[in-house]
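For reference, the structures are reproduced in the following blocks.
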Structure I
Amino acid sequence: MNRFAFAASFAIGLAAAGLAQEGVPPPPGLVPERVWPAPTAADWQKPVVIQWQRTWPDAVQLARETKRPILVCVNMDGEIASEHYAGVRYRDPAIGALYEPYVCVIASVYRHNPRDYDQEGRRIPCPRFGCVTCGEHIALEPLVFDKFLDGKRIAPRHIMVELDGQKTYDVFYTWDTESVFATIDQGIKQRTIQALPVVRGDRSLLERVQSVDSRDRAEVEDAFRSGDAARRRALLDAALQLGAAAPVELLRLAAQGLDANLAGAARQGMLRAEDPGMVDLLADTLRAPLASGERQQLVEALGRFANRSSKARTFANAHRGFAADRGTLDTGRWQQALAGGDYAAQVRATDPAELGAASDQAAGQRPTDPAPRLAAAEASLLQALQLPRQGHRQQQAFRRMLLEDAERSAAAAVTLGGSGWQLDAVSAVVAAELGRTAAAYEQAIAAAAALPPEAPGPLAVACLALFAEARQEAIVAAVREQRDFPPQWTTDVHAAYAVLGKHPLGQDRHVAHHFDFLDFFGTPEAGAVLDAGLQRFPASAPLHERLRQRLLQTGGPEALLGDYARRTAAADAPPALHWFAGYAALCAAEAHRRQRAEGPARAAYQHGLRCFAAYRERSSATDGEHYVAMAHAGLARLALEAGDLEAAWRALEQAFTAAPLAAASLDGLGHTAVQTADMLRARAEAAAQPHLVQQIDAALAGLPAEALAPPEYERGQPNPRPNRRRG
C-alpha cells in the first residue's frame, strides 16, 4: 500500500455481513517499509506456490465442478504492499496452503515478460506470479474490474466469489497482513457449501487433456514438450478428438513446433475449435508465412468468431484485405514511377513561387477558366507546406494566410466548374491544415483513386497520408460501433503506406504508421517494413522504439542487446546509434529484472552506461545523462534486493550526481531512485548503520524539491506534471 493511501481514513473493506470497518484509523507510528518489507533477491528466486487459473471461464467451470469458491487477487507493480504479497507471501508454502481451498485467479495490468510464448509456442510464465502468462493476468484485470471492483482500482485486494457469482468478502486498505489472511481462512471455515474432494491419481494423461484445471493443463503440455513423437501424436489426437473443445495451448504447441506434420494437423484442428482463446492463436498463426489456400482457411475460421469477438471480426476482415491485390490506388503505376531513376528530381521540380506567378498571369488572361485558379491554390498550399507548423507568431500568421488563400482559390475554381484529383487533393490538404479533419478525409478519399505519381511531391505525400489515415479512422470507427468494414480498406492503407515508404519525400512517421498497422493485425510483412525504414532513417526515434519492442517480443533481452551491438559495431554507425543502444540496454535490463535475472540485468545496465559514455564521447552531447542516472538507480535497486547496502548507496549517489531530477522518474518497473533510497534507509536503520542513514538523509536533502515528488499513484490527487519514463 502506498504511503499516501496508507494515511487515508480507510481500514478494511469487507463485504461479509458485520465485517465492514470503514473509518478505522491506522495505528500510530506505523512505517510501511516495516509492515510490508520489500522482497529481497532471494525472495524473488523462490517459486510462487499458488496455483492460479489461466482464464475466468476456466476458473468458473472449475469452481462449479469442485464446489470451491473463487479467490480473486489484485496486484500492482511498484506499490509497497503489492510488492510484498507478490515477492514474499505468494511464495510462502503456508500461504499456499491457506489459498488451496479456493480456485485462485490473479489480476494485474503490468507486463513482466515481453511475450507470452516463445518461438515454438511454449508458455513463458510470468516471473512475478508464476504459472500464468502476463497476457492472462492482464486480460483478467478489466473483467474483474467490471464484475467486482466497484469502480475502484485498488491493490492489493482479495475478493471471495461464491458459486452464484456474488462477493462474500472484499479485503483492501488493511493495516496488516494477518487480518487479510484471517479473513481468507474464515471465508472457508464459515462456508456452508461443502467442496468436493479432488482426486487426481485416477485419470490418465490423455483423460486430463479435456480438464480446465491449470495444473492438469500444465502437466499435459509438459508431457507434450518432453515426449517422443508417438506421445506427442497421441496427445494431439486426443485434443483433436474433442473437436470444438480442443485445448488451445496444446494446439499452439503443435502448430508452432518443429514437426511439420503435427503443425499441419493442429492448424486443421483450429478450423473446428470453439474456445474463445482460439482467436488469439489464429491471429498469431497468421503472422507466419503460409500457403495462400491455408491462410484463407484460417482467416475464415477466424471469421467464425465474428459474432462473439470484435477482434475476430476485425482481424478476419483485415486479412481478407491484405490478401486482395486491387484497391483504390493504382499501385502498379506508382511502383513503376518510384522505380524510375529520375523520379526524385521530378517530384522536387515544382517551384511554388513560379507556379503562383504563372497562375496569376493566366487568371488575368482567362478569367472564366478554373485551371489558373486551381494552380494558384496549389501554389499557395505548396508555399505554406514549406513553412513549419510551429514557429514564430508572424511566421504562423503568414502560413495561415497562405492556406486561406489556397482555400479561396480552390473555391473559385469550383465556382468556375473545376473538378478532378488536383482540386480534391488541394482541398483535402488545406482542410487538414486548417483543422477540418472530416472534410479532409472525404476529399482525400476522392482524390486518391486518380492521384498520379507525377503530382507535386509535397501534395502527393500529404494527400496519400491523409487517405491512409482516413481509412484507418474508418476502420477504428467500425470496430468501435461493432460493425463490419470493407476488406478493401486494409488494402488501401497497406498500399498508401507502401508508396509513402518509397517516395522521396516520405517520412519516418509514415513507416512507423505502416509498421504499426501491419504489426497490429499480425502480417508477415511487418518486420520487413520496419527493417527497410531503419535502412532509410537510421536515427529515427519512432522506428527505434518499434525495433526495441519487436526484438523483446520475438527474442527477449538477449536479442535486443545483440542486435544493437551489431549496429553500433558498424564502421559508419552514427553517434546517435550509441544513444539508442544505451536506451535499449536499459530496456533489456528491466526485462531481465522482471524475469528475476539479477546478473544479466546488472550486466545490461553496465553495458548501457558504456553506450552512453560512447555517445557522449562521439557527440559531446549530454542528453543521455538522464538515462545514466536511471541506470545507476537500477543498479542500486539490484544491490538493495541482494542485501548489499553499501553498493546500493554508492550507485544511488552516482544517480543523484548524474541527473538530480531523474530521482523522481519512474523506471519501467514503477520504481524511482527516491523510493529506493527510502527502502535503503529503512534497511540501514534496521541494520544499525547510522552513518549510512546520515549519508542518505544528506543526499535527499540536497535534491531539488521536484526530485522528491512521489509518483503519481502515491499522490492524493492527479499530478499536473506526471512522472515520465523519458527525460
Structure II
Amino acid sequence: MKLLVLATTLLALVVSASAAPAGNTLDGIERGPYFTGTIKSSFPVANNLAMKGIVVSVGANRDVHVCYDTDLMRVSVAWAGDYLKFGKSQVEIVHPQPPEVAGKPLFGTQTGPGWAKDGKFEDPRENKQGRLPTEWAKYRGLYLNGWNVVLKYTVGGADVLEMPGVETAGEAKIVTRTIELDSKTPQTLLVCDGVPAGGSTGAKLTLDLPTAGNEPAQSLAIAVQGGQAISLANENGRLIAKIPAGKQSFRLALWKGAKADFAPVEAALNSAAKLPSLAALTKGAPGRWTQPVVTQAVPGTGDGPYVVDDITPPVPNPWNSKTFFGGFDFLPDGRAAVACFHGDVWIVSGLNDPSGKLSWKRFATGMFQPLGLKVVDGQIYVTCRDQLTRLHDLNGDGEADFYECFNNDTVVTPNYHEFCLDLHTDAAGNFFYGKGAPWPPTVQSPHQGTMIKVSKDGSKLEVIATGLRAPNGSALGPNGWLTVSDNEGHYMPASKLNLLRPGGFYGMRQSAHGKAPPEDKLNDYDQPICWLPKSQDNSSGGQAWVTSKQWGPFENHLLFTSYGMGTLFHVMTEEVDGQVQAGMTPFPLKFPSGTMRGRFNPKDGQLYLTGLRGWQTRGTRDGAFTRVRYTGKPVDMPHSLHVTKTGVQITFTRALDTATAADAANWAVERWDYLYSGNYGSKEYSNLAKKEVGHEKLDVKSVRVAPDKKTVFLEIPDMKPVMQMKVKCNIKAADGADVSQEIYNTIHKLAER
C-alpha cells in the first residue's frame, strides 16, 4: 500500500474528487461531504434514532446515504434515493425537529452497540443514553478528503478507520464499508438487523427477504472483500462479522434489491476488490470551497461615542450556506472564525482593512448546530450539540481536513430546546458551555439545563451548576467570574444575569439537578446578580468583559446582550457583605439581528458581536456580525452603582451639570418584584405578598452632587432589597449635553453607607 504507483493513483482520485459530485445540493444547501444531527428512521425498527448521527452521502450523484451513530459506533440506517425530510423550522431555527430519512431503506441496526465487547452486544449505558464507555468504543473524529469521509474511532484498544462508499453493478448500487484496524484481540461487528434468521457462515451471505403484496421477490447480499479469515454469521436475524486479531484491511459490501436483478451484483461481489488506503486519506487534500466570498463592510453612522459597523456577511454565496451566526473568536493574525447554526465555520479577513473589503472563506461544514466557538493556541474549538469539535487544517489550504471529537460526553435527546451554547476557557485551560433545558419542561437527561466544564485535554466532562433554562451566552472574566444569562419561562419570572458558583442551582426545576428545593421552599435557589424586565430583555444573550483600553471609559467592566431586543447593556456590579449584585443601563444602539456573542478584538481594541434571528427577536436579518466602534466622542452614561440603606449612589463617566443633576424633579425611581412559580414568566408586582400588579413609586427626597461632579447620591427613604429597581434621569452634562438614562438593578443587600 506504500508503493509509489498506489500513492499516485490515490492522489489522482483525490484531485478528481475535489469538485462537488453531481446532484450534491441537498435540501437547497450544499452542506459538504457530511451532515450531523439527530436522525430519525423507522427502519429496521420503529423509532430508530441516532442521537448523534453523521450522514455521509456517497456515489456520483450522492443519492446513497449512510448514517453513523457516534454514541454507539453503529450504522443506524443506510438508504437510497431522497435525502432527509427537513421541516421549515429546520431552516428558521425556531423549533428545529430531527430530520427524518426520506428515501428507501437498505439496511440498518436497532439501537445498541455496533461492536461487541467480549462477544456481547448488550447495551451497558445508564438509561440507554449517551456514548458507550471508552474502553468499549469511542468516536474520535472524521477526515475529509475531497468528497470522501473517513471516520476515526476506537474499539477496545484498537484504532479503526472507516469509509462508506458505493459501487455500481449495472443499475444496482452496492453500499460499502471499508475498514482498517489493528486489534490485539478478535472483534465482532454488527452489520445489520432485522433479516430472516438462517444462512450459512462464510465470507458471503445471500438472504431472501419477505415481500408484501405484488412486490417482486427481494434479496439481501453481503460480502467481505479483502481481510484475513473474516466471516459473516446470522445470529437470529442479526448479521455479524467476526474479525480475527491482527492488522486488517477489508470491505463489507451490501446490496438489497429485486432477486431478479442479482446476477450482475453477484459478479461484482465475487470480483477481487482493490481497496483504497484509508490512512493515505487522512493527510489532507485540495479544498472544496476555494472561492472566497467578497463583501464590503458598512461603517456605522451617527454622532455618538459608539457606532455599529456592519461586517457584511457572505450572502449570497455559491453554496446557499445559511449565515445564522452562533459564535466567533479571533485568530492570532486578526482574522475571525465565525460559526453558523446550520453547521459551517467561516474565516473572515480584512476586518481592519481601511477600504472595508472583507473576504470570507468557508472553512468547515456539516456540524451539529454550532453555537459557540473559541480559539485556543491558534486552533478552533466549536461547541456543537453532539460534541466539542477541534478543527485541524492538515495541509494549510484554509479548510478543515480533520474534525476531531475533542469531547462527546454530553447526552443528546431529540428535544429541540437543548442547544449547547457559547464557549469559554479559564486560566487553567478548562472549557465551559451551557446546555438548555427541554421544552416542554420535562427532565430527560443528566445534562439538561446545566453549565458544563470540560477539562483542558478533553478527557473529562462535569456538571458544575444546574437549574438553567436557556443559557444563551456566558462569559469568564479576568477576575475568574463565570456569568451566564437566562430568560423568561417556567420558574424563570424574567430575564436575568447569573454569577455561577460551583454546585449552584439557578431556579429551573425541570432541569438536571441533584436536589431541587422542596415545594415549600421554592425561593431557595441561587439568586441572579441582576434581573431585567421583559420591556428591556425578553430573551438574553451572552456577555463580554471590556479588555481594551481603546473602547472608552469601561475597561474591566462587564457587558450584557439581549438577543430578543437586539441591544447592548453596560453592567455595573458591586459586592455588599459578600453578595454580588448589579445594575444595567442600555447603550443607545440597535443591531440587525439578535445579539448573542461578544468579544474584543486584540488588534483594534473594539467590540465585535454576532447573532442570529431564530426564536423570538426583533432582529430582521438571519445573522449579523457587527463591530461596536468607539469614536472618541464624549460618553455620558452611568459608570458605577452603589446602593445603601439611605439611597442610591451613581457615578457617571464625566462631569455633570450641577444644577440639573441636583434637582430631584429630574429623577424618577420605582421598584417591583416578580413571582417565582411554575408559570411561564411573571407579572410585575408592586406588592408581591398581596399580588398587587404595578410598580411602587419611590420618593427622591434629595440629590447631592459630589465634588468630582460625576457622582450623585439620591436620598430615598425606605430602601430595601428588591428584585427590580428602575432609576431614570433626565439631566445634562457639564458641557450642556443631554444625559437621559435608565438603570435597571437588583438589590440583595444594602450597604451601611
>> Suppose Rg/Rh (Cα atoms, Kirkwood Rh), for residues 331-378 alone works out to 1.18; of I, II, which structure was it derived from?
In response: I
> Of the structures labelled I, II, which one yields 2.2 when distance in nm of label points 7 Å out along Cα→Cβ at positions 499 and 595 is computed from its coordinates?
Replying inline: II
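Quick check on the output: 1.24 is Cα Rg over 2.2 N^0.38 Å, for residues 491-546 alone, derived from one of I, II. Which one produced it? If you can, show how the numbers build up before the last one.
Values: I: 0.99; II: 1.24.
Value 1.24 for Cα Rg over 2.2 N^0.38 Å, for residues 491-546 alone corresponds to II out of I, II.
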> mean projected area of the Cα convex hull in nm² was computed and gave 34.9; which structure, I, II, did it come from?
Replying inline: II
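With helix-only ellipticity at 222 nm (-39500 (n - 2.57) for each DSSP H run of 4 or more, over all residues; to 500) derived from the coordinates and found to be -18500, which of I, II does the value describe?
This value belongs to structure I.
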> One of I, II was used to calculate distance in nm of label points 7 Å out along Cα→Cβ at positions 419 and 675, giving 6.3; which?
Replying inline: I
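Bear in mind these aren't lab numbers, they're just calculated from the coordinates by the rules spelled out. On a predicted model such as this, the values are computed, not experimentally measured, just so you know. Cβ atoms are built from the backbone, for glycine too; each structure is taken alone.
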